[in-house]
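Each structure below is given as structure tokens.
Each value in this text was obtained by applying a stated rule to the coordinates, not by laboratory testing. Every value quoted in this text rests on a predicted model; they were computed, and no experiment measured them. Cβ atoms are built from the backbone, for glycine too; each structure is taken alone.
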Structure 1
Amino acid sequence: MSDKMSTHQAEEDQRNEEILIYLNGEIVPKAEAKVSVYDSGFMLGDGVWEGLRLYNGTWAFMDEHLDRLFEAAKAIDLDIGLDRNGVKYALLETQKANGMTTDAHARLMVTRGVKTRPFQHPSLSRQGPTMTIIMEHSRPNLPRPIKLATVPHIRGLPMTQDPKLNSHSKLNCIIACIAAEKAGADEALMLDVNGFVNTTNACNFFIVRKGEVWTSTGDYCMNGITRQKVIDLCRANGIPVYERNFSLVDTYGAEEAFLTGTFGAQTPVGSIDGRQIGEGQMGPMTERIRGLYKALIEKECA
């Protein structure tokens, strides 16, 4: 059995073979959810997306996710073609069509749409946006803590491609992930432009040192919704939390490390660059934060 793992590893679920997918105002079977080879997203990675998670019949933090989607669309001058209520309706109708109540994950994607010719200029996308929602039954299934490897690929400066943008252009992160896999790890630990520890290729990153929780300054990372919830929960529960610059030396000496993201919530890290972090298992602070987050989800998605 392969030891390879990812932070988005889920239990196998046969129901996902029969899912219905939202595509441009219609809800269609998986096999019929097809997009043109001329689509801006396929051709150029020209689009933005959101991942949302369903608990107890409610999409957690939906308003924050929609804020981020519309802000990203505005930043790349993309008209989604629907207002907030229209996007909400599409999400809820797709959920209803699939009969999903909990433990589901939605990937909502919007591209600049079909191009008239296969070139870069946005004015060649004249047919309006392409919007799709893939909704799957999904329960995280991580048999062990994650292994990370530091890679030379960094999260870039805002004037190259702002890391806060949840864009379809993920090649930088994919190359980082490949480098980490080649080094025998599950995921890449990426530094910022100044050499400080930043994020992984797919998640935000935290360490625990002497009872304090540290994460990056936020200048070069995805503005993660789960990341912010963890910071808020620490502040509300008397746990010292700092958004600060810290190095790999600080990281290797941490008692605990964990990742945050919509899919896995808080995922423990067992080793970084072959160095065991703490006991190599989920530590007490990570466990405490997981409990606080679970309680927040239960309140939010009552």
Structure 2
Amino acid sequence: MVRTSDDTREEGSSRRGETQVDESLTTVVELLSHETRARILVTLAAHHAASPREPELSFSELRRAVGHDDPGNFNYHLGRLRGTLVEQTPNGYELSYVGGRFVGALLSGRFDPDADVPAVDGQTVCPLCGDPGRVTYEQGTLQVDCDAGHGARLNIGANVLAGRSVEGALNLAWLRSVVELRQAVEGLCPVCDGRMDGGIERPVDDEFPVYLFTCRRCGATFQTPPGGLVIDHPRVAALCHDHGIDPRRSAWTVLTDHVGEPRVVADDPPRVELVVTVEDDRLRLRLDENGRTLDRA
């Protein structure tokens, strides 16, 4: 391959961007390397949860809640967080929007090796081939595996499993996946807001096509059967609505019970066809190579 001058500039720019990302990541990780700073964030989050209309704490209130005896040292640690994860307002201190999202990830239980994870051993249907699938929860993901070797890994915290059926947890997990997949199709990484690329893939020795999207910045990868990209389509929502089904509450059920097996109907350019069936009504949809639904099947 011959590199043009534009290619070289783009590569150099990308490398500089990677260096900046590495430095910013190191800074954020270092911010949480001290127990006091971590306690400040968790304390502010707990106060916000208890008093959402008055989320701020004064300096003295926050210091007492954290349990720190040295005002000067406490001010140093609070200063390290201020302007990034913590905001100072006329009424005191509160988590910034980014700080709230960051603490939320910490409190989700995904990073706690000693978290009490409810035992999950259920049955469902494989979203790709329709065969029986076993549901388990491992390493921060709700997993579905079938005997044909297909697998689904759904991003959801262990606390979501408490008090919910396996089907309820699957529906919630896939609802989140639908939102993330829509962003991925539009080129936005749901994890780091980086640029996502991808499209149709035809795995070796597998008759079913899938769509694969990967972030250029953080490497996050999202893979889905074609049916996962039509659950939120207006025509699918209308069909389900006509039969008393809300795909927002039963996203996984719609995918496994009503979306048929994908079929490649053209190779150049690639086209994938799906049929959504609810009782006696059928809806035929066609996806392009990038995972977007075409106007006409």
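State the single structure among 1, 2 that was used to calculate distance in nm of label points 7 Å out along Cα→Cβ at positions 30 and 278, giving 3.6.
1
For which of the structures 1, 2 does the calculation of Rg/Rh (Cα atoms, Kirkwood Rh) return 0.96?
Derived from the structure labelled 1.
Figure out for me which of the structures 1, 2 the number -12000 belongs to, where helix-only ellipticity at 222 nm (-39500 (n - 2.57) for each DSSP H run of 4 or more, over all residues; to 500) was derived from the coordinates.
2
Out of 1, 2, which structure matches 3.8 when distance in nm of label points 7 Å out along Cα→Cβ at positions 102 and 214 is calculated?
1
Once relative contact order in percent (Cα under 8 Å, 6 or more apart) is calculated for all of 1, 2, which comes out largest?
Once relative contact order in percent (Cα under 8 Å, 6 or more apart) is worked out for each structure, 1 has the highest.
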